[in-house]
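Next up: some structures, all given as structure tokens.
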Structure P
Amino acid sequence: MALAKQEKEEILQRFGQHEGDTGSVEVQVALLTQRIRQLTEHFGVHKQDFHSRRGLQKMVARRRRLLQYVKSRDPRRYARLIRELGIRGV
């Protein structure tokens, strides 16, 4: 259930700090968010897929840790990121 290549490239262009940026926190959070959304849709159909559910929980926890890091370093950057991604109801 990986992201399509074109989908990933669009995310990299939108959130990357420079050409070829795949490691910045914004890019990592955006990629995780997209994969989380895909898995959430998957569970609408496959309710008993418990193995994938564990992977989803791990992704959510990783995204939470990355967001906590950004929030501690630069609250404005954090607010902009969650607003652009449409998470946390802010």
Structure Q
Amino acid sequence: MSETIGRDEVLGIIRDRLAEILELEPAGIGEGDSFQDDLDADSLALIELVEAIEEELGERGITMRIEDDDLEDLKTVRDAVDYVVGRLG
């Protein structure tokens, strides 16, 4: 049985995992932050983030795959949150 997770929880997952990958404080990561411009996240960091999100959701019984083609459209933290929430919807 999969539990439904809300937008705030998705944001928390993304923020926490991104903070681990980029070695930043989670509180310093805002929804409007650009992965590249504000957070200095390269494409490898984004791939790590995708894997981390998929893994975290998998642990909660939610199977979701983020397609590589979609990755280039995710420019900000908000884009990633909206994408995941939309796929879970």
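None of the figures in this text is laboratory data; all of them are computed from the coordinates on show. Computed from a predicted structure; not experimentally measured.
Looking across P, Q, the calculation of volume of the Cα convex hull per residue in Å³ that yields 82 traces back to Q.
Of the structures labelled P, Q, one was used to calculate helix-only ellipticity at 222 nm (-39500 (n - 2.57) for each DSSP H run of 4 or more, over all residues; to 500), giving -25000. Name it. Answer for the origin of the read-out: P.
Here relative contact order in percent (Cα under 8 Å, 6 or more apart) was derived from just one of the structures P, Q, and that gives 39; the source is Q.
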